[in-house]
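We did not get these values from a lab; they are worked out from the coordinates using the rules stated. Keep in mind that what you see is a predicted model, and the values were worked out from it rather than measured. Cβ atoms are built from the backbone, for glycine too; each structure is taken alone.
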Structure I
Amino acid sequence: MWESAIAVIGTLAGGLLVTITQQLTDRRQQREQHRERVADLTGQLLSAVLRYRQLYWLRVDARRAGEPDPVVRADFYQARSDVTEARDRLALAVTDETLLRAAGRAAWSALDLSDIDPGVPEDGRYTPEIEARLDAARERTREAHTELRQAATGYSTPSAPGRVVDTRSEST
């Protein structure tokens with residue numbers, strides 16, 4: 001009789017061990033898939049931000065050179081929408097505040113470039129004030145881009161649901 005009880009307990013313990021092992025494996029696999037999705041979404045945001053920045057600086061440099069604007073308005077607006085869409089898609093996938101703040105700073109530091117109207121350059125240069133604003137904006141967008149890449153690199157698993165993060169206020 002004891003042998004039967006031991007056999008049943010052994011069978012149940014073996015089944016429990018298999019179940020626990022399978023659940024751990026499934027969770028590990030889900031975490032890895034999520035991490036890959038976040039990396040992909042972050043890459044999309046980084047690309048969209050970079051494209052927007054590129055179009056802005058093409059405009060600024062063309063004006064400096066006295067050339068017509070090489071950027072079609074529709075392309076510029078599409079690039080802006082691409083940044084917003086990529087940021088929103090990432091925000092729907094994660095709750096990690098560090099990553100969301102970095103995403104907001106990267107997006108808004110690029111989109112805020114449009115707030116700088118350099119005006120008409122003289123002898124290939126803008127006013128010293130405008131040149132200083134352009135230099136500061138260029139550095140700010142580079143730093144925000146790097147910060148987002150680093151935050152995404154440090155991201156490993158989804159965090160527990162948290163409060164909503166206002167990423168717009170982080171741009172200054």
Structure II
Amino acid sequence: MKIYVMRHGEAASGTPDAHRPLDITGQQEVARIADWFVSVLGDRGHQLRVVASPYDRAQQSARIIGQALQVDDIMTLPIMTPDAPPATLIEWLTHNVDPREDDAPWLFVSHMPLVAELVGQLVDGSPNARLPMGTADVVELDAQVWAAGCATLVRHVTPANAAIA
């Protein structure tokens with residue numbers, strides 16, 4: 001089963017942090033990634049389950065992807081904030097995403113450092129493992145079970161290489 005972990009697009013500066021929107025560059029980055037998702041998922045795009053942090057920039061990023069794939073329902077998960085512990089999201093995955101029962105792909109849109117730590121722990125298993133991710137980067141993971149050290153990194157897509165990925 002595949003999941004995608006995405007960092008939101010470039011955001012405007014300001015406070016409070018939770019309400020910073022995507023800037024123009026961020027909107028363009030996410031649009032390139034949305035086009036990539038359309039090309040990769042094709043007819044299955046509408047089956048993508050989109051889950052996002054409650055922060056505005058992640059919600060905007062998720063909506064852009066959702067619109068491109070004709071996915072209307074975006075789930076907000078409060079445990080996906082920037083400094084949330086990845087173990088909490090891994091536990092959520094273990095209880096809510098069962099590869100044996102459902103093969104629909106999932107997309108999780110969140111922030112650094114959570115996305116880097118989540119991917120690192122799912123792939124490497126170490127609590128200190130990290131995979132740095134730029135804005136609007138997407139990592140595709142595959143696993144039979146969602147637990148630390150049990151996932152395989154399939155690919156790392158950036159807005160710059162999305163057209164050739």
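Computing helix-only ellipticity at 222 nm (-39500 (n - 2.57) for each DSSP H run of 4 or more, over all residues; to 500) across structures I, II gives -26500 for structure I.
Of the structures labelled I, II, which one yields 3.7 when distance in nm of label points 7 Å out along Cα→Cβ at positions 123 and 147 is computed from its coordinates? It traces back to I.
Structures I, II were shown, and log10 I(q)/I(0) by the Debye sum over Cα atoms at q = 0.08, 0.10, 0.14, 0.20 Å⁻¹ at -0.20, -0.31, -0.63, -1.38 was computed from II.
Among the shown structures I, II, from which was the value 3.2 of distance in nm of label points 7 Å out along Cα→Cβ at positions 67 and 107 calculated? Source structure for this number: I.
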